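Below are structures written as structure tokens.
The numbers here are math on the coordinates, done by the rules we state, and not lab data. Computed from a predicted model, the values in this text were never measured in an experiment. Cβ atoms are built from the backbone, for glycine too; each structure is taken alone.
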Structure I
Amino acid sequence: MDRFIIRGGRRLTGEIEIGGAKNSGLKLMVAGLLTSERLVLSNVPGIADIKTMRDLLVGLGITVEDAGPRTLSIGGEIGSVEAPYDIVSKMRASILVLGPLLARAREAKVSLPGGCAIGTRPVDMHLKGLETLGAEIRLENGYINATAPDGLKGDRIILPFASVGATENLLMAATLAKGRTHIVNAAREPEISDLVHCLNAMGAQITGEGSGTLVIDGVEKLHGAHYAVMPDRIECGTYACAAGITGGDLLFVGGRADDLGAVIRTLEETGVEVVEEARGLRVRRSGTLQGVDIMTEPYPGFPTDMQAQFMAMLSVAEGASMITETIFENRFMHVPELNRMGARVNVHGRSAIIRGVPKLSGAPVMATDLRASFSLILAGLAAEGETQLSRIYHLDRGYEGVDRKLAACGADIARVSD
């Protein structure tokens, strides 16, 4: 099993190329289920979750071929409608094959999902929305068995919460439904807009992205297309915290300010400067980090996927900070590990109080989920001495070439195998 060894105390400078978005690339791959023609995706990140999704699509009979650097060609006839437990349990996003399978094959058997242990994340909204579109659904032996023998039919769906996954699943299903579908209280994340643009390039008729209400006029079939995955705003925000915690100066090539919104505002509140340049975003800090209060919220609020990284940075800021997690109920599992490194973080229900300390100390620590993994890397970059981070397979699910990118900017970090 691999681990990272980090020797902290180095200021990071240089450039980091931002890859394709994990949270978009996975969903765009699933969109390939909606047509027998070829969907060619470029700027696909080279991460473990992409490989898992590729294995899942191949298991459903879809051909997935390399078509150039970071480019996948996806398409073909559906040969199986079962997404098995051994694949779905590895990755939460696997549930998103449910809607497209129902829309195109009119049946699906999908295992209840897995993924990071950061909360229950029920799929009720996915299932109730699909039932509104005419699907018949049974839960049996850990599987979702769904059928729509006469096809899906457009209707009005009101989501009780702006769930990203439910919005994506219902959006893809509705593209091939008969008639018009309204998804009210739809998620507004940039990745939703990316999916809408890709589906429209495939012949779908979708309007309203970013407004909270999506309107989908179903079409008889979709066709192939060429589409580039958007840059990963969470990767960009994560490395921005690396610039902040080390007092560094980094240019993120391909980074987009429009996608980061609340993250940029919060960085600036801590004393980190963010400047748009022709090639991307420059992030630097010359003064002292200042404590801030953060509450995670659906987009355009502060993203839950950036909470752990900011906690690491705030652990060495002046004064006290408070982070309130409103999206997932179990996303503070990195707190004991940060405290092992000398941080002063206390959790009270859904809030964490962070009292900044002058310095952190290197220690053996363990990753608990994808984003928590990087929070411990950030702590290690700022700490005195050596940090050993184990269970980095969590990190490999969503970040590509972490040690390479950080080392190129001056970090002392190495990946070693036990």
Structure II
Amino acid sequence: MHIATRILLGASLFLATFATHAADPARDRPKVRTVTAFVRLDRTHFDGEIAATLAVLRSAKQKFEARGYEVQTIRIVTQPLPELVAGLDHAAALQLLQRLDDAAAKEGFLPHVGPAMRRDGDDPAAMRLLGEALVTLPHVMGSSITAGDDGIHWRVIAETAALLRHVADQSPEGVGTFHFTANAMVKTYGPFYPGAWHDGPGRHFSIGLQSANVVAIVFAGMHGSYDDTVAALTQALGEHARVAEAVGDEVARESGWSYEGLDPTPAPMADVSIGGAIEAYTGARFGSSGTLTAASIITRAVKAVPVRQVGYAGLMVPVLEDRVIARRFAEHAVTIDSLLAYSAVCGAGLDTVPVPGSVSEAQLARILGDVAALAVKWQKPLSARLQPVPGREAGQETRYVDPYLTNTTLQPLP
């Protein structure tokens, strides 16, 4: 069947499904997870540049709200950490990060200082600085780059493992690790944290939607062919993607900033569950046979959405941020190895995956290396956000007190 015909057929099936369950447009509209700005801060004009950036982000937020979309967060990503603090000693650099953290608390945005190490030849001092910031500052986020077009960065992986061990040991319940990820083959200007980064001149922005609910609506009524489901999901995601692109283009025209695009990855959160959506489609537990096929359907549909795309453009499977997936992780229906298998047809790697508190740096490095190797092999963006849980071991439950996290039972490491 010709692709255009499949799209039309899938769209008609999607619309029929919508009609049968009397969809409420306001209820079924996805939230905007983030409008993310990418800046290059000048320390001598710090406050003014933050204020100017917030004006652009708040303009985008207002335009979404006028169209009936709730915006959850606005975010600011600086130049990579070593460049942000260049020329400062450790105390002055930490003070600068404290200023950024204070501004975030006051103005209601999420700050990100980009990768502390991008290559094996980089000075690891910035990783030590970031580790201290993740322990002491509640808002600042950061990353490292464990693989790129030049291959796997093994020294960065070792430093990343050391950072994770330090932050898990020193922050309450190890929560500082949630503000860090290891990026492998992740390109610039993706809006989702904590993988977002850039090395450009600044004055750029991108958008990410929390559209796992859209996948759930489509999957609830699609039990037929693979191609029809891809077409229906592409149609449904595209409806909201075009709104995001219209907002992005309008803000760009008015502000002079560059709109980089939308990451159409259907981000989940708590009960807005991508795991639940996949179970509705397969008729089986997330992690059972058919899960990888559903992951492939979502990724194909996402990549076919006809807007400018940035970021992962795939599938997020965040264990602790999706209640269904957290439950299946506790049941061992899904494991680190199966999450890596799903990453072969989608993204975004290992996201909010808890591991026993006694995990060693060597074990962390091996997991990070696996993610990097998979990303390089398939030339695709993958991240690893691992959460060692201090004082808890395999068979015990995590003890997070956070409305955005779902506790689960720890598994033994493979």
Value 1.4, calculated as distance in nm of label points 7 Å out along Cα→Cβ at positions 72 and 232, assigned to which of I, II: I
Which structure, out of I, II, was helix-only ellipticity at 222 nm (-39500 (n - 2.57) for each DSSP H run of 4 or more, over all residues; to 500) derived from, given a value of -8500? I
Please state which of the structures I, II yields 1.1 when distance in nm of label points 7 Å out along Cα→Cβ at positions 112 and 312 is computed from it. II
Consider the structures I, II: one of them gives 1.3 for distance in nm of label points 7 Å out along Cα→Cβ at positions 336 and 368 as calculated from the coordinates. Say which. II
Comparing relative contact order in percent (Cα under 8 Å, 6 or more apart) across structures I, II, which is largest? I
So Kirkwood radius over Cα pairs in Å, for residues 96-255 alone, computed for just one structure, reads 17.0; which one of I, II is that? I
Between structures I, II, where is distance in nm of label points 7 Å out along Cα→Cβ at positions 192 and 288 highest? I
Computing semi-axes √(5λ) of the Cα gyration tensor in Å gives 33, 27, 18 for which of I, II? II
